[in-house]
1. Quick check for you: by Cα Rg over 2.2 N^0.38 Å, which of I, II is greatest?
2. Using the calculated result -13000 for helix-only ellipticity at 222 nm (-39500 (n - 2.57) for each DSSP H run of 4 or more, over all residues; to 500), pick out the matching structure from I, II.
3. Given a computed value of 0.00 for FRET efficiency 1/(1 + (r/R0)^6) of positions 17 and 233 (r between Cβ atoms, R0 = 25 Å, to 0.05), which structure among I, II does it belong to?
4. If you work out FRET efficiency 1/(1 + (r/R0)^6) of positions 33 and 225 (r between Cβ atoms, R0 = 25 Å, to 0.05) for I, II, which one comes out largest?
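Please treat every number below as a calculation from the coordinates, not as lab data. In this text the structure is predicted, and so the values were computed from the model without any measurement. Cβ atoms are built from the backbone, for glycine too; each structure is taken alone.
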Structure I
Amino acid sequence: MEPGHPSRRVATVKIAFVGHFNETGATGDMGTRAVARCLSAEMERYHEIRRVDIRDIRAWYRLRAFKPDIIHLMLGPTTEGLLVSWLCMLPLRRARLVVSAPNPSPTLRGIAVRLCNPDLVLVQSERSERFFRSVEMPAMFLPNGVDIDRFAPIPLPSRQALRAEHGLDPDRFTLLHVGPLIPGRNLIPFARLSEEGYQVVIVGREPVDRETMDRLTGAGCRVFTRHVEHIEQYYHLADCYVFPVPPDQLTASIETPLSVLEAMAANLPVITTHFGAIPRLFPSGGDGFFLMDHPDQLRQSIASIRASPDPVRTRELVAPYSWKAIGVRVRECYEGL
């Protein structure tokens, strides 16, 4: 059953979301942090919730007084997340435990089984779903969502004006990538594309691999690593979004990359590998969406986008995965505990 189908009203329950919520001194995967914020905000429309930042000792005391019906761990089975889930359950034995596993470490999945013993694991790939079910743990496929109001398309003249505001050539075909500058994300092809004349914009964040950074900037790529308050502006100024992360680089991204969903919501053409949940959500190409079977198809896909007279409809493809639609599924998961 796909996200967004009708659901009967679910009784209000108390839910504690445990993850990284404080902006200062932030640690942990930025994608997982964003998912925690968005999902907890959606659930707040229907239930009484508390957000518990794992580094805030006072929040832990308040959690015990809150007496949640459900604890939803938004860290995934990392070492830190496993320890937190075990500790937070000790004084709250009556609470149900839901674990979102956006990118479970292969070396720690066995520990997750022995230590957490959650009532439900929400996974984002067939690989993760098969594993947890093979060890008789209740698992359900649930992708991330996207804010389709925030990441909305804009007309071409506005796009060109926005490029000029950011010091970019308003008339050059612009490729975009958003994510950490690490070797596992396969970003070096952007350097070659820049050298060939494309305008390449990369919105990076920690961690930053210096060798990768130097190669990209040396080739003329525009790389922004400062904190970006309005990330949607960078999707608005691009002509195409590229996600080149190899499918076997399991720790390079959460398994439903938010940037791919955000680019589609902005109705950009998207070129991507078969990473994580992507081929499960969008099994075929078309309408401006390109699934690469091989890295050599990147240039061919860009050429097809530039030459095609057909309208781009990636926003229509991603519409079923709005946060509102994902929230319907999550509420049903809670009801079934």
Structure II
Amino acid sequence: MATIKDVALLAGVSTATVSYVVNHKRRVTEEVAVRVRAAIRDLSYTPSGTARKLQRGHTSVIGFVADNISNRFPSRLVHGLATAAAAQHYNVLISDLHDDVANEPRALELLVHEQVEAIIYCGFGAAEKQLLQIHRSGIPVVVVDKSPDSNALPSVLIDNGGSTETALQHLFDLGHRDIRFISGDPNNRNTLLRNEAFRVFMRRHRLRCPESHILMGSYSLQHGYASALHLSEDLPGVTAVFCGDDMIAFGAMAGFKSKGLRIPEDVAVAGFSNDPLAGVMDPGLTTIHYPMVEMGQRAFEVFLALRDARRRFVPHEWLKTHLIVRRSTNLKCPPFTNSGLTTSENKH
């Protein structure tokens, strides 16, 4: 297969001149242009599409970094991202960290090497210094889901604290006073934000909140199940449980049921994310709707704004969440429903 060097040699010009003729970037004499076109024809030379795009300053590829793409959150987020990107003739290159924070630096290096036009970041937050360097080098970085320490990095987020308070206020309004929080991974920034919101809410309403009322662990069915078995020993004192995400809540409901407890008659359960299964569980799960797909779409829109901006700016987008009330906290709801009762929206 002929290369640009072969064309340059046959035409008696430099490779840069061949590039100028192929991409119409600079004027060359008609005589030179004719020689280059003849060499291209004789050698059946086909310029690389990627190379042409690089020469023009863009590759139409954006990178996406996920802590674990098999998890529901990043997989739904990348669905929104890829849909928005495809509409603008962009492709998405996914870099999966496989739940290992040590993979972050190398993953970012590889995306830069691949000449991506931007990086949409949904990792652990451990490589923020490197992200800042990349962003300041001219490759836009948009952080999604987890708030960066630096305001210099564009972001698309939700209000974790306000969303947590919305769910807790719902339980409080139903008369619950002994509320426990089955939280998630202590290394996750969103976990810490929700934990603090739980403490603030309980103190504000003068409710007991020792640290033992926050059960840390993983965002998993297993953690929810094991925590429910533990909390079952405190019944009938505990009347409601708020869970850090829906997977935890699903596990918790299974754990309570294994002890013969009724939901919500014996213990109410609320989650966070509005997983597609939330409406078909028995009972349907009350949960905070997390706009994951929209978050991916908005992240791409932020990239476009950065790409087209005539001046430097740092956008920070805050997406709305809302509580969907189902039967796991309210017996007035039907047993199974995908929609539930929607309460007031929460936004930053």
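1. Max of Cα Rg over 2.2 N^0.38 Å: II.
2. Values: I: -10500; II: -13000.
Working through the options, I get structure II.
3. II
4. On the way: I: 0.90; II: 0.00.
Largest value of FRET efficiency 1/(1 + (r/R0)^6) of positions 33 and 225 (r between Cβ atoms, R0 = 25 Å, to 0.05): I.
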